[in-house]
Structure P
Amino acid sequence: MFVATVAGLVSGLIAILLKTLVHYLQHWIKEIPVSRLSYLLFPLVGLLVTVFIIRKFFGGEIEKGIAMVLKAIARKSSFIPLKHTWLHVITSSVTVGAGGSVGLEAPIVATGSAVGSNIARISDFNYRERTLLIACGAAAGIAAVFNAPIAGVIFAIEVLLTETVVSYFIPLIISSVAGALCSKIILQESILFNFTLKQSFDYHNVPFYLLLGILAGFISLYYARVFKGIEGRIHHWKINAYIKAIIGGILLLSIYFVFSPLFGEGYDVVKKLANDTYTHFSDNSMLFSHFNGETAIILFTACIVLLKPVAAAITIGSGGNGGNFAPSLFTGSFLGFFFSKLINSTPWIKIPIGNFSLVGMAGVLSGVMYCPLTAVFLIAEITNGYELIIPLMIVSSVSYFIVKHYEPYSMDLKKLAMEGQVFTHKKDHNILTSIKVEDIVQDDYPVIQANKKLIDLVEILKSSEKNIFAVTNHKDQFIAIIELNDIKKQLFETENFHKISIRQLSKKPAGIIYEGEDMKSVMEKFDVSHSWYLPVLDKQRNFKGFISKTKLFNKYREILSSQGDLYEEK
């Protein structure tokens with residue numbers, strides 16, 4: 001409890017520091033008197049500085065965001081390197097503060113998780129407790145940046161802890177409350193992201209909330225696929241990192257020139273949408289001047305919805321550091337605003353623009369980040385009440401249902417989940433993911449070369465209790481196996497010991513396991529081959545040992561038995 005409190009306070013203070021740095025940096029940029037459009041150059045500068053910092057101090061590349069945290073939980077025993085407690089603060093503050101079109105929440109989660117992991121390491125906690133402290137740090141970060149302690153707890157459970165028990169809630173609540181208190185005491189009202197509802201929920205609008213949920217689901221799919229497509233292409237450009245950053249900065253400058261709300265996190269514009277005070281926009285390109293006021297705003301906001309994932313992808317792909325939490329909220333707000341404006345343009349129906357902007361945020365956040373409960377409670381908390389809880393639940397659940405139908409995993413985790421690098425909500429798969437080939441391989445099995453004779457194997461048998469042997473060639477590369485059950489007859493024909501070669505007795509194994517192979521694949525090979533022993537090789541086909549199905553099952557049962565209540569043994 002004490003350590004959870006410390007983790008919550010430290011993570012909350014770091015989140016506040018990052019949020020404050022970015023707020024004042026963006027305020028300073030927009031107040032520069034040189035030119036009305038001079039701020040458009042800053043995203044390019046921010047990307048260049050971020051790339052310089054990463055190349056100079058962090059080896060040229062860093063693991064980013066929530067995916068890094070989940071990979072550490074599944075593959076690195078919940079150990080996160082100490083450098084992650086500050087590198088995301090430095091790089092994301094430069095990227096987002098200078099106008100990169102991404103958010104701070106993913107870097108805050110990564111930083112808070114690193115704080116929790118390293119405090120747990122100092123405290124000599126076990127794996128389960130380290131994992132819980134990682135979640136505590138992340139919960140505190142989310143709670144601090146939004147002043148939303150319940151959303152912080154639910155985010156940690158929904159996104160980071162694929163499996164949880166009741167005893168986890170208390171440390172999570174303590175950490176989240178500590179982070180929210182830091183926010184409440186230190187952050188100014190202008191920095192906090194909150195709203196006051198102007199209209200209450202009207203059940204007559206339920207059909208329109210259902211429509212918004214469907215729209216939010218498909219926009220979430222659009223967001224994910226556009227973001228991953230563009231970000232992946234830019235990331236894999238085989239050019240100098242600084243040139244890539246310059247190209248990315250120029251692309252962002254071009255987009256911002258026409259669509260200025262895409263600059264930075266965009267929370268100041270979101271507040272205007274939710275308060276229904278967004279009545280005009282700056283049209284530097286004069287593209288929308290040919291339309292009347294309402295039509296121009298509807299078209300403009302539609303373009304914003306479609307271009308936000310493009311701007312976010314350019315920012316991340318060209319070297320920036322940030323996440324998709326804030327961009328998904330931004331996109332959802334503009335989607336709700338666009339939808340309500342479009343409906344209200346008809347003479348028969350009028351729906352509350354502010355409410356639909358807020359509920360749209362929950363819909364796209366749920367669909368992009370795969371966290372419907374977090375979306376519901378986050379918007380409920382930042383609106384200081386639960387007046388919109390019913391439409392929030394409708395829109396978030398419909399959006400989530402649609403995206404899950406098409407994509408089982410979120411865009412950030414899809415590749416890692418398919419490779420078995422992160423935990424999912426499948427308990428069996430998670431246990432297998434936590435087991436490594438190196439943990440269960442047995443390397444004390446005898447090896448014999450194929451050009452030897454049966455007499456040589458008999459000599460090995462005299463000092464060995466094993467009933468399976470690896471056979472290698474003259475280069476000591478694995479080629480086959482010998483099982484005692486297959487050669488019982490030959491062992492009683494002593495007159496042939498010097499005549500029968502090992503090559504004659506050997507056979508091809510039913511399957512081969514390679515070092516680093518994920519355990520789900522290993523289990524599938526056991527199931528297909530019906531073998532109890534399979535050889536393990538390295539990439540050069542050198543023999544490393546055998547894995548027995550018995551040892552794998554024992555390890556599985558050991559992990560399963562350890563997943564009880566956190567405090568039941570104390």
Structure Q
Amino acid sequence: MPRVAQKSIEAIKHQVNLVDIVSPYVQLKRAGRSWKGLSPFTTEKTPSFYVHPDRGFFKCFSTGEGGDCFSFVMKMENLEFSEAIEFIAKKFNITLEYEAGGPSREEMSLRKQIFELHELACNWFHQQLLQSEEASPVRTYWKEQRGFTGETAKEFKIGYAPVAPDALAMYCKTKGVSTAAMHQSGLFFARDREEVHANFKSRFRGRLMIPIRDVQGRVVAFTARQLEQTPPDDPAREAKYINSPETPIFHKGRILFGLDHARTHLKEGDSFLLVEGQLDAIRCWTVGLHTAVAPQGTAITAEQLALLSRYEPAYVECLLDGDSAGRKAALSALPLAFKAGLEFRFLLLPEKEDPDDLLRQQGAAALESLRQTAKSAIELSVAESLPNDRIPGTHDKSIALRNIYELLVHVPSEVAREDYLQTAARLLKVDPQAALSDYHTALRQRRHTHRPHEESPSPTTSGDALLTQATWELLWLVLNHPEYVKAVSELIEYEWINKDTPAARMLSRIIAELREGMIHDGSDIEQLFDSPEDRQLLADIHTRDLEVEEPEKQIEKCLNQLRRKHHEYRVTELEQSIHNAAADQRIRLMQERKQLVAALSKPLEL
């Protein structure tokens with residue numbers, strides 16, 4: 001999403017009272033100039049959650065959570081920063097503006113029209129299913145063949161696309177929908193620059209329509225299921241399911257079907273249930289499995305798994321069809337799952353068993369027996385690597401281990417890698433230490449093959465309380481006195497900043513963005529940071545009052561502390577190296593030491 005202009009972010013902060021944003025989630029009572037209530041992040045009996053509308057920040061003393069209006073919405077709705085901005089702007093009817101290089105006002109207007117057209121089409125398809133004579137056999141199909149109720153169709157706005165090629169287009173004409181929006185929506189076929197509604201032909205005809213929603217619940221696309229009514233002249237007549245094409249509001253690899261529904265039902269310690277198709281997900285919901293989601297008819301993507309990881313599920317259960325294709329699809333997703341930090345468990349159906357039939361017959365209880373025999377990612381990988389018609393030999397086990405090693409390079413945690421190796425060794429009945437030794441050998445070979453010129457990371461200084469305080473204080477000064485940020489960026493060196501703390505990493509990012517020309521002054525710094533952790537750090541900074549009479553002098557003091565700490569550490573390093581260096585190197589090292597000591601005698605000034 002293009003970057004929202006800083007003035008729009010500031011407009012939201014000034015125009016919207018934080019109490020109005022928090023109130024739908026927390027019952028607040030006035031407490032002096034603030035408001036208090038029970039924490040929405042934990043269970044408690046005594047209120048420890050405070051909202052400070054004059055400052056625009058909240059603080060939960062039970063959990064330590066804090067932040068501004070965007071932080072709160074990000075936390076409660078599990079949204080990214082840009083999505084939270086859009087969420088609040090829509091709720092309070094605030095028009096957003098974007099930075100240069102982003103979409104024009106006309107483009108944003110068109111994007112809004114496409115959203116509205118999809119909502120309009122969704123309601124129209126739904127009414128066709130419920131009321132049209134043409135859809136009578138489709139209603140029978142929905143209830144008798146698919147085994148769904150009319151209430152389910154109403155709850156999820158299932159629809160029917162009439163066979164007539166111009167039916168939807170003519171309805172759009174009566175509603176004043178622009179042809180520009182129709183061109184970009186993916187709902188029609190039409191020649192470029194066509195402006196006559198009657199000449200727009202529906203992409204979906206004679207099909208069951210399943211709306212696809214983004215994480216905020218907005219209709220962005222459709223999946224269309226083939227029916228007997230699907231006409232012979234439909235270009236995709238033989239395809240059982242077709243999706244909307246990519247549009248300005250729909251990118252199929254970035255949206256999981258049903259996530260808007262599932263995320264509201266996921267509680268701490270719960271898991272997502274990943275199924276193959278949209279109707280499988282709806283079936284799960286009807287039997288009480290409300291955390292089910294589905295990819296958009298293709299292999300799951302890294303972006304989709306990143307969406308799931310946002311919600312920190314205990315793990316992801318994968319309900320697979322009972323065939324080899326389902327297992328292969330599962331194995332192909334494992335590297336992406338490991339990269340996303342997700343733990344997968346595979347619920348394997350018997351051969352030729354269908355998840356929809358199983359859930360229709362047995363309900364949610366059907367999964368309990370499958371969970372008893374569920375396989376972890378490592379267990380499935382080992383099982384699929386070994387022959388199933390004979391006892392595996394040494395060579396078979398070596399191949400299986402190599403497959404495990406290829407998976408483990410995607411696991412970010414060393415503890416998790418060793419645990420997975422222990423599991424693989426136990427399953428293959430090999431010595432765990434031998435497997436670990438082989439893994440490290442394979443890893444060295446892989447690094448040599450793929451990164452022959454990679455340099456070792458340079459040593460970093462260890463932080464102490466003084467250095468940490470100077471970094472935090474300098475960040476506070478930069479954010480509260482942005483008129484000095486340009487001068488700071490010209491004086492400070494990256495290596496002076498110890499990157500071990502969130503405050504240091506934020507300060508480094510600000511300096512880098514200024515030097516790269518991504519921002520030009522201190523007025524739009526806060527827009528750089530959109531993670532919940534960064535937004536909370538910003539909130540903590542803004543809720544702290546430092547007594548600073550002369551900010552310029554205090555900035556100089558912090559800069560000199562950071563420089564001195566770095567230079568003193570480097571001088572110590574050089575003195576150790578000088579003793580062991582060759583003559584020519586010793587001269588160079590002594591000169592560098594002399595320059596550092598001389599620099600320390602000249603205080604920095606803004």
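Listing for the model above:
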item	result
Among P, Q, structure where distance in nm of label points 7 Å out along Cα→Cβ at positions 27 and 331 as derived comes to 5.6	Q
Relative contact order in percent (Cα under 8 Å, 6 or more apart) from the coordinates reads 16; which among P, Q	P
For 24.2 (mean count of other Cβ atoms within 10 Å over residues 203-210, calculated) the corresponding structure among P, Q	Q
Of the structures P, Q, the one that -15000 was derived from, the read-out being helix-only ellipticity at 222 nm (-39500 (n - 2.57) for each DSSP H run of 4 or more, over all residues; to 500)	Q
Among P, Q, structure where semi-axes √(5λ) of the Cα gyration tensor in Å as derived comes to 54, 25, 23	P
If distance in nm of label points 7 Å out along Cα→Cβ at positions 507 and 539 is computed and equals 3.3, the structure in P, Q	P
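No value in this document is a laboratory result; all are computed from the given coordinates. Quick caveat: nothing in here was measured; it's all calculated off a predicted structure. Cβ atoms are built from the backbone, for glycine too; each structure is taken alone.
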